[in-house]
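There are structures below to look over.
Here, each number is a calculation from the coordinates, and none is a lab measurement. The structure displayed is predicted, hence computed values, not measured ones. Cβ atoms are built from the backbone, for glycine too; each structure is taken alone.
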Structure I
């Protein structure tokens with residue numbers, strides 16, 4: 001039985017690495033049926049490079065779509081996924097390099113067990129020149145024993161431990177009702193992974209199948225020195241993160257009506273999030289006191305034990321108190 005395979009890629013100012021990634025996709029041992037590339041109004045030469053590449057290699061089923069307005073990485077991925085026509089969709093960043101058996105290996109896992117609807121692979125970590133390096137990155141996955149590990153919803157609640165560039169999934173998993181904006185920590189890949197755990201079987205495939213490129217190409221965040229503007233920006237991002245997670249949890253909740261365990265997991269996280277939002281946004285002291293009973297939920301976020309959970313709880317308290325003091329200051333001095 002033939003399975004149609006799509007690749008959903010997004011680009012934005014990716015001229016430095018894009019050709020390496022396009023080559024690695026084109027030269028897969030199992031060819032893909034289509035590649036859908038959505039460019040988010042790049043200001044460099046990315047689009048021209050992709051167009052020239054498609055023409056040079058006569059890739060008639062490869063398409064690049066230039067957005068009319070900038071969507072941001074999350075909504076741009078949703079657009080690319082939506083345009084894919086394959087039964088199985090691979091997500092692709094613009095700066096990684098796939099090993100030649102990535103598609104074949106991951107599709108084979110799905111073919112062996114039809115209940116599997118989501119696969120996340122292991123990967124090498126490389127520098128900006130593509131050289132493998134040994135560094136510790138959040139939720140890095142370098143296990144390489146060819147075994148499968150089941151992914152449960154509880155593992156994903158409160159955090160985003162799976163990189164989108166490592167996954168493939170059955171397109172039937174998602175529909176337009178799932179296309180919500182997630183850009184402050186969680187993202188489209190988190191929601192897809194969560195949905196997969198609610199429908200059949202989601203797995204880690206412990207086989208290294210691509211190079212994940214680590215490079216410094218981001219806008220610098222505010223420094224550690226405290227100032228009111230920097231604090232307000234960080235506070236806004238923290239609140240936006242919590243609100244976006246709640247939106248995602250509500251999407252999941254509508255898909256768990258027949259699963260009591262998952263339904264309860266999501267409802268408990270929504271309660272936890274609401275308390276954090278009230279604390280951080282409104283400086284609600286009662287919420288802070290109630291949150292003491294939720295230290296385990298704090299600890300789960302980084303998977304580093306109760307000490308790190310306590311640190312995050314104290315951080316929320318500190319943000320709430322600082323926000324209250326700033327509001328008092330603004331009220332006094334205008």
Structure II
């Protein structure tokens with residue numbers, strides 16, 4: 001109910017909505033409306049009440065609040081249940097715990113802070129409370145486990161499009177799971193799976209976005225935030241909902257088609273190092289170990305999501321996993 005009231009108040013703009021209108025729209029009592037508005041106020045929403053006029057929303061808190069995000073999603077969005085937390089160890093860990101307990105596909109975990117966030121290849125992902133978007137979406141796709149890597153690519157594409165549409169910023173993808181602006185990383189994606197040989201129990205797609213951060217430690221030279229690159233503060237609930245809505249459309253189509261062919265051109269158009277020289281590190285080689293790397297030119301992805309790299313002996317398909325691709329002279 002809170003999300004429905006928020007949506008109605010937001011859509012009414014500066015106009016008031018009377019209790020009678022809200023009661024008739026949602027088929028509930030005045031007491032139910034009053035109770036939910038009181039809860040919204042308790043969570044930081046400024047809702048003005050005026051006798052003989054009703055209610056109107058005058059301000060919203062900078063907070064990842066489940067009803068707020070839900071109020072911005074369409075009925076056909078895959079995400080219909082959201083659990084928001086002030087602090088968790090890891091949104092991926094929490095999502096996997098819920099998956100094991102039978103949580104439905106489309107359940108989203110969001111948190112203001114992670115104390116044990118993680119990135120690709122076991123790296124730690126540090127978060128700043130109240131500044132970023134830390135979320136994980138639970139999925140139960142009907143597909144072969146080998147196709148799950150495509151979900152990572154579609155998640156990155158949804159983030160790029162969401163940032164452009166909400167923030168007006170042009171982001172790119174560093175294959176396979178980083179989103180960058182001006183060659184600085186602003187988002188990482190970690191997709192994890194529980195499966196058998198030919199069957200997927202569940203997939204969790206974790207997204208960490210540096211949104212309103214104002215600074216980073218000196219050792220994180222490749223990191224930035226949307227705010228630092230655009231100079232504009234971002235409504236985190238709006239951006240979260242927008243990304244979810246775009247991803248929902250992508251995911252539905254991907255499961256239906258079982259191929260990335262419909263997305264290849266869009267993905268390649270935002271691939272940060274397309275047609276540039278890259279260094280490919282194999283196995284567990286450190287990304288500074290040039291002796292264990294090959295140099296080629298990135299030509300884009302194919303319909304399976306593999307990165308096509310033109311080497312001296314021809315095109316090689318690079319599969320994500322224990323492989324790292326970096327620019328010849330740096331991160332990109």
Structure III
């Protein structure tokens with residue numbers, strides 16, 4: 001009921017009467033009053049005026065299932081939301097839920113991870129009350145070979161969501177690092193469970209530095225946060241909603257073609273590496289060239305002295321010749 005009351009308060013800029021709430025929810029006005037007081041204790045500022053009702057004047061940066069559900073406008077992402085104050089890893093929990101039969105669109109969100117993971121087994125710093133740590137479970141009817149493109153779709157959705165929510169200029173470091181002013185603000189980890197010709201499930205984990213003011217020594221030169229770049233605190237739950245609305249839009253186009261043709265030009269515009277000299281750290285041999293954009297399959301096109309090469313994500317890493325980007 002808490003999520004429904006928050007949603008009703010957000011629907012109107014003015015007051016919502018207790019009678020209207022009780023009738024819509026099928027509960028007593030006393031039950032509504034108790035939830036309002038509970039929300040006030042949690043930090044929501046809700047003004048009550050006799051004969052007018054209640055009005056939400058300010059919402060704190062709350063991460064809870066009720067807050068996320070009250071903001072939800074997506075069609076299928078987050079139809080089930082699993083929220084945790086603390087968890088080992090949202091990817092690990094999403095994988096567990098997938099094995100237990102959780103539905104397509106299940107969203108796992110945590111305020112703190114004690115074993116956050118990045119690509120290639122790296123750890124991801126996940127302090128409480130600072131970031132967004134979430135994982136989406138997908139059960140797409142696609143060929144396993146096409147799954148890696150979902151990582152690039154997620155990157156585009158995050159870039160769009162951050163820009164719309166904050167006004168910051170965002171770029172993508174191929175394939176899936178989100179950067180602001182040349183520093184990483186978000187990482188994405190996609191994992192798949194599949195058979196030779198069938199995808200059982202795919203999970204997309206996203207970690208965003210939101211309120212961070214400092215970072216571990218090993219990443220302090222390459223990491224940043226939305227707060228450090230904008231100078232203001234944003235509502236994490238609102239940003240989460242913005243990102244998944246963008247992802248749904250991207251995903252629909254992807255399913256029609258099972259490639260990135262619908263977003264290729266837009267992705268290239270976000271690409272921080274485009275037109276720059278990069279170093280490709282390939283296990284088969286490191287090489288340099290100029291990044292030109294991506295293919296419809298999400299491969300990075302690199303013009304080298306020997307000609308154009310297509311670089312697929314996976315074990316390959318791309319770095320700017322003179323730094324992170």
Answer label among I, II, III for the case where distance in nm of label points 7 Å out along Cα→Cβ at positions 36 and 300, calculated from the coordinates, equals 3.2: I
Which of I, II, III yields 1.7 [distance in nm of label points 7 Å out along Cα→Cβ at positions 44 and 108, calculated]: II
